[in-house]
Structure P
Amino acid sequence: MNMTVRSKVVRIGNSRGIRIPRTFLEQADLTDEVEMTVEGNKLVIQSARHHRQGWEAKFVEMAQHGDDRLMDEPVPTHWDESEWTW
């Protein structure tokens, strides 16, 4: 369901702000932290992505396809051979 709401831009210190209706916040799953970008003449507000979000699932997928191996064989160094002990 697309709904359009008109809102005023209000002064907040040296910045500006808008009031976002609760239903919009819930539909967009917006919480206390968001990311904003400008695309053309549109301001896009979306939930903040968390660093490494979804990585665990991607690692599982990589392992299932055998893509989780090192690309190059490890080359032992002098330190590895003479000083490192397990």
Structure Q
Amino acid sequence: MLRTQVQFTEEQHRRLRAFARQRGVSVAEAVRISVSHLLDGDVPDRQELYARAAGLIGSMEDRDGATDLASHHDDYLDEAYQ
């Protein structure tokens, strides 16, 4: 293995340590896992994320068949809490 020095923001370091701790691996192993996913193309690019999100528009219904949740969510919440 090659040794490389990398600098992270405090937030990135905190999140990286939490990620490693949850998986029971070292921070170095967590970085290797993350880099492998990125290089293998397992991480979608912004265009793919937008395409996925656009594909969801209008595809969701609540259990009562309402399709206007996005535009009337306040009304439905108000109704639910009364």
- Message: Comparing Rg/Rh (Cα atoms, Kirkwood Rh) across P, Q, which structure shows the greatest value?
- Response: P
- Using the calculated result -6000 for helix-only ellipticity at 222 nm (-39500 (n - 2.57) for each DSSP H run of 4 or more, over all residues; to 500), pick out the matching structure from P, Q. P
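Computed from the coordinates by the stated procedures, all read-outs in this text should not be read as laboratory data. Fair warning: this is a prediction, and the values are worked out from it, not measured in the lab.
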